[in-house]
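Heads up, there are several structures right after this.
Bear in mind that the values in this text are calculations on the coordinates, not laboratory data. None of these values were measured; they are calculated from a predicted model. Cβ atoms are built from the backbone, for glycine too; each structure is taken alone.
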Structure P
Amino acid sequence: MPNGILVYVTMFKLSINFTRSTSVCLKRTMSSQESDVLFETINNAGIITLNRPKALNSLNTSMVSKLLTQLQEWQNQKSLVIIKGAGEKAFCAGGDVKAAIDKVEGPRFFRTEYKVNYLIGNYKIPYIAFINGITMGGGMGLSVHGRYRVATEKTVIAMPETKIGLFPDVGGSYFLPRLQVNLGLYLGLTGDRLKGKDVVKAGIATHFVSSKRLYELEKLLSRCTSEAEVSALFNKFNEPAEEFSLAEHIKHINYCFAASTIEEIIERLEKVQNYWSKKTLECLHSMCPGSLKITLRALQRGAQLDLGQCLQMEYRLACRATENHDFPEGVRALLIDKDNKPQWKPSTLAEANEDYVEGYFKRLPDNQELKFNDSKL
């Protein structure tokens, strides 16, 4: 909306003051509704800014609903789309899990968010994410499925869901098992973070550009009229990756996380007996037991599914998570009460048996299943 007070010219002078006050109220209402995500056009590029910097641009139902509508419209109108986060700290730190644990609001949020993830993964025009700063959970879903993902020296990525009784969603069951040498299973189960150029080495980002050059890159990208021009521009800006910080551990990651069960993974880690394995064991033992088993099963199955099928599977898991104990309990313990003492049910890996795990994967009633407009799934 433009600055200033919108005044409608009328023939009746007495109505002017009333019109002014009404238009101010309207403007304020519209502004408050639209301020969490901003859309603008530069040349023929659509620019999206996630605009909740105080909340590290975390996603809510309002934001994903607007994103879905605008992205659907823009892919038939623009040359490309760029998405970025407001502020200096984060691209998007994830979803608003305090709202997601609600049994009504949660499924509504996940349904819309996953539709956005699917649309990005099948976008007709170049979709470019500037993952500058913290990028976790839902932020990964808004970036990793796109054609171009730009990391900077400020980038920190993670999928930390097993710590709060959830699982790596937003298509995590699709992209994580497709990373090199079981790296995705390691990241998905432990929630370990990668920074800067490591994000490119892992295969999550496609390019590395200094944060100081993002403004210049955005302006030049907005002038591109073809995929070839976009690709050539990225080649000019991209900085070569350095040695992967996990390089010395890759052989152990590949060996330990190739195991078919969580118990086996733990056994293999115990055999390695070095600083990294001990740290990883401590990490796994601090996670929600049920989440670990559900996550491993989802990643194993996701390796054989396409993105749409993965998101449909994840939607079943997410709906069940809002209905069960662990996800709300994890959010309570780590984010609401912050006592950091979640009481998991089941409390051990042994108690998280086959019936418990498979119960999450069962199909929902047909009218509740996640469906995509362009899909026969």
Structure Q
Amino acid sequence: MSNTAVQDKRPSPSVRPQSLSRKGLPRWAPSAFAVVSIALGCGLGLVAGWESRIQWGLLSALFFVLITYCTATAVEGKRQAKDRVATSVVWVCFILAIVPLLSLIWVTVSRGMKVMDAYFLTHSMAGVPGFEAGGGVYHALIGTLEQVGLATVIAAPLGLLTAIYLVEYGRGQLARAVTFFVDVMTGIPSIVAGLFILSIMLIAGLQPSGLMGALALTILMVPVVVRSTEEMLKLVPNELREASLALGVPKWRTILKVVLPTAVGGITTGVMLAIARIAGETAPIMLLVFGSQLINSNPFEGAQSSLPFYIWEQYRVGSEASYDRAWAAALVLIAFVMILNLVARGIARWKAPSTGR
């Protein structure tokens, strides 16, 4: 074949292969859409005379999705526009979820800091009329720490051992029955748990105390610990168990040395979620602990208070000073749960197995 024929088969320099690139919106486009949408939503809300900022926000979110879809369809095509709309909806849902949380935190901090000081944290309400300023939350804080602590000491081992049984040993009718009752207990209202312990108190002739409240909180805490621990244990790869058993290690030691250390991060997080679940319960405390204006450091004898009961009690008084104390106690409760979560994350990071090669 001659060189001329070969040259004829070569593509002409003027003919180029079709490019795979296509038009696309710049990276700053979503931010610009958001600004325009907020301006349109607020402007239309002002023109229509809407006083609710919620309506303004919902209208802005609707404009954001519509502008994103129309612009992306015109520039990038319908397929890419659908992808951008899905992303926009996710962002809108995230903002709709985070705004009430930020609003709640802002209101709690701004109103709770009015009376939040060292005096408030180290004094009780003994001798202080509810409608007057003064007093503190020390007695309620002590009650919450003791009641939640007792409930955790009882519920955490029970929930952990139950989850180990269901994952590692549970077979047959007994395991199915345990799973069923755990599911039922997960939906038990707190007042029902309180009434159950109250009936035992009346039958046995026991007096109200922090321990009785802790027992009711234990009933609420156990199913949460069982469910979260069970899911974490199921995530542990079976290869780790098989490798340990292949070396002749007993099953109980495999669970203790391999399975639990691998899942300790998730287990700790589950326990902290369960603690946060019971830390704000009020109904069992009203039935079983009765509340007290005095400092009672003995959870096994006499009435006690707690932070949720203190908040309800101060809100019921109805004075400006009691409202300030209620918001300050709510801030203390939020800080209490936050500190527990930070401690749990630290423990989980410390105890987690090394992932280095």
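Quick notes
- Structure from which 10.5 was derived, mean count of other Cβ atoms within 10 Å over residues 96-103, options P, Q: Q
- Among P, Q, structure where relative contact order in percent (Cα under 8 Å, 6 or more apart) as derived comes to 15: P
- For P(r) over Cα pairs in 10 Å bins from 0, in percent computed as 5, 16, 18, 18, 18, 12, 5, 3, 2, 1, 1, 0, the structure of P, Q it came from: Q
- Test item: distance in nm of label points 7 Å out along Cα→Cβ at positions 40 and 64 calculated as 2.7, pick one of P, Q: P
- Structure with the greatest value (metric distance in nm of label points 7 Å out along Cα→Cβ at positions 152 and 272, set P, Q): P
- Given -13000 for helix-only ellipticity at 222 nm (-39500 (n - 2.57) for each DSSP H run of 4 or more, over all residues; to 500), calculated: source structure among P, Q: P
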